[in-house]
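As structure tokens, here come the structures.
No value in this document is a laboratory result; all are computed from the given coordinates. All values reported here derive from a predicted model rather than from experimental measurement. Cβ atoms are built from the backbone, for glycine too; each structure is taken alone.
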Structure 1
Amino acid sequence: MFKTQMEAQEFLQGFVGHLDEVPEDREIVLCVPFTDLWSMSKNLHGSRVRLGAQNIHWEESGAYTGEVSGPMLTEMGVRYVIVGHSERREYFGETDKTVNLRLRAAQRCGLIPILCVGESKQQRDFGETETHIFAQLERGLVEIDQHKLVIAYEPIWAIGTGETCNCQEANRVIGLIRSKLSNPDVPIQYGGSVKPENIDEVMTQSEIDGALVGGASLQPDSFGRIVNFR
């Protein structure tokens, strides 16, 4: 929940200059608050940057005050949508069932959902990382087309804490996630205190296809360095 429309415009002005040397095979997606989607859509039109939203409701319309539907997103040129982010699960009662409903809604509307999975510090300390994530995948991916999907592994204990999951450990967990999928080519990202200082090492890992970036994406130069990882 960052950036008014004016602040988002200022960010974009500072960010576009970093795109000149980004290799063509890298996809860049900005997942912005609902209030920024329309203005960002107009300003990103014709650029290589895709537009994403941070949530989607499972119905296309109805008495769901405060929610936003798939058709509302696609009308504004949105291509991606984050589903099941750990903050949605922790603060707003998101469950694997509602995650699944949102994933289905996104795909029905032609959006590519970015499914977030990951364990808490307590679950990791108790040795429950694998069983918890496997359960999230099993319940969340019911009747989901895995050819129109992105998954993000976000160890909850490494989000916004400055503590990054060891790259080799992140790679191991993402490999396990991949082993549970019917489509092994699903892009799987790592998210959890990704920043300019660690992006190069993160992206050397064999199983990690990309990064879901939080706080480090708020500054143009910081995010510019991340998309230009070496």
Structure 2
Amino acid sequence: MEINNLYSQFCPVSMASEVICTRWTPLVLRELLCGSTRFNDLRRGVPKMSPTLLSKRLKELELAGVVRIVRGAGGNTEYHLTEAGEDLRPLVLGIGEWGQRWVESRLSLRNLDPSLLMWDIRRNLDPEPRPELRCTVQFQYPALAKPMQDWWLVIEKDAVDLCKIDPGFEVDLLITAELRAMTAIWMGLTTLAEEISRGTVRIDGPPVLQKRIRDWLKLSPFANVARRAV
């Protein structure tokens, strides 16, 4: 494993920090640990990170022996964690658990990001039982700027896709929400039922699908961490 020794200390904390504590690197590791392997999918998890910097960080992680590059089907480049990279899972999860426990919710909810929220919702969606026919769920955030207002989840028997551009399918379910409310639900700071009762979230569509979406929508992996900050 190649280390630049920027801190000039022999301490293992110092040596590890040189690999994993550069700007954006912990979030890139988060995405890899969540299962993203393709460059565009990694970008969707870090939408405010430039493609150039993402490429640089992936190259650094490869040189450090944390990531290996694999040529996938059709010649696509994929990024996979090595044994050393997978060994970082408890560390990255531990950082997330600490943040959920100790960072004040008002600070967390100051950093609203519809792109990351919808990508997280998509990859944690659990549409079981799978619908026999395609089900299209539109999320609408009316208070946001036009380019960020509308998102579509297209749920099929063997795949779930997130679309930023209208896929052209009939909408089966419409969820209209305040971004802050939907983010708080995702983080486990409130519940869908509470936000519906407050009027910050509204679900329109057939009752059977309204019930299903409540079951399909899952929370952040850190939502169940007991909070010590408010």
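Identify the structure, out of 1, 2, from whose coordinates distance in nm of label points 7 Å out along Cα→Cβ at positions 22 and 206 was calculated to give 2.8. Of the options listed, only 1 reproduces it. A value of 0.35 was derived for FRET efficiency 1/(1 + (r/R0)^6) of positions 62 and 222 (r between Cβ atoms, R0 = 35 Å, to 0.05); which structure in 1, 2 was it taken from? Structure of origin is 1. Set 1, 2, criterion distance in nm of label points 7 Å out along Cα→Cβ at positions 30 and 110: the highest-scoring structure is 1. Source structure of the calculated read-out (helix-only ellipticity at 222 nm (-39500 (n - 2.57) for each DSSP H run of 4 or more, over all residues; to 500), -12000) within 1, 2: 2. Determine which structure produced the value -0.54, -0.65, -0.76, -1.23 for log10 I(q)/I(0) by the Debye sum over Cα atoms at q = 0.10, 0.11, 0.12, 0.16 Å⁻¹, calculated from the coordinates; the candidates are 1, 2. So the calculation was done on 2. For the set 1, 2, ranking by distance in nm of label points 7 Å out along Cα→Cβ at positions 158 and 174 places 2 highest.
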